[in-house]
Structure 1
Amino acid sequence: MSNSTELDQKLTDLLASIFDVDASTITPAASVDNVPGWDSVNHMHLVVALEEEFGIEFQDDEAVELISYELIRSYLKEKLAK
């Protein structure tokens, strides 16, 4: 990933796609509490999509913590830095 802007754009697009919402509704404040369609089934789709898109793997305990844009972004930055 060349920069944070690219990561942010990919993450925004992925969240919008998984939850079937307009990308403009995905902000850094997006979370399980305020994004329509962010339920347990789509959460698992999200985890798989993140792993495929970024070529990483989440442990089960990490996957359950991916409940907001900021948390996902933090995990991605950490994993992509390795």
Structure 2
Amino acid sequence: MCLAIPGQIIRTWNDGGAIFAEADFNGETRKVCLNFLPDLDVGDYVIVHAGYALSRVGIEQVAQVMESMRDAGLLEVQS
């Protein structure tokens, strides 16, 4: 089983025809390819696998997932 932490897009750019974003995953930023979901924008939340954004996640779902993961001790509480 795989667990995915939702990431929030904080900036986007194009590079040679590919669409990329920098996303914040609970305080850690990663480069993400948006080619499968090119309509994503800054502020959107995504689920990523192998560096590719695969689905958009609503803010309500993000809050539920993050709370559940913190309650289970899988994430540190951010202050």
Structure 3
Amino acid sequence: MGKPDFEALEVYKLTESWANEIWKIVKKWDYFTKDRIGKQIVMSADSVCDNMAEARVRYIDRDSRRCVKIARGSLYETVNWLT
């Protein structure tokens, strides 16, 4: 089995890098902040790249578009938490 082709997508690389940076930031927070807000930010940031990867392997365009829409929603959620 070869390397998954979604890893070559520029958008996937950007969202994965972004999620990794968010993880690094949240790890430094105190327990309460990490528990209440950090978990939400990390999950929504991870969801962006997860759904971009999933969209790439969907064979039906409708399913692929749905994954991209979910990724967009997770992106907006993450931006909202960071704001």
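Using the calculated result 11.6, 33 for Rg and Dmax of the Cα atoms in Å, pick out the matching structure from 1, 2, 3.
Details: 1: 11.6, 33; 2: 12.7, 42; 3: 13.9, 44.
Answer by label: 1.
A value of -5000 was derived for helix-only ellipticity at 222 nm (-39500 (n - 2.57) for each DSSP H run of 4 or more, over all residues; to 500); which structure in 1, 2, 3 was it taken from? The read-out comes from structure 2.
Looking at distance in nm of label points 7 Å out along Cα→Cβ at positions 19 and 35, point out which structure of 1, 2, 3 has the largest value. Provide the component values of the computation, followed by the final result.
Values: 1: 0.4; 2: 1.3; 3: 2.6.
Sorting by distance in nm of label points 7 Å out along Cα→Cβ at positions 19 and 35 in descending order puts 3 first.
Read the figures in this text as sums done on the coordinates, not as results from a lab. Values in this document were obtained by computation on a predicted structure and should not be read as measured data. Cβ atoms are built from the backbone, for glycine too; each structure is taken alone.
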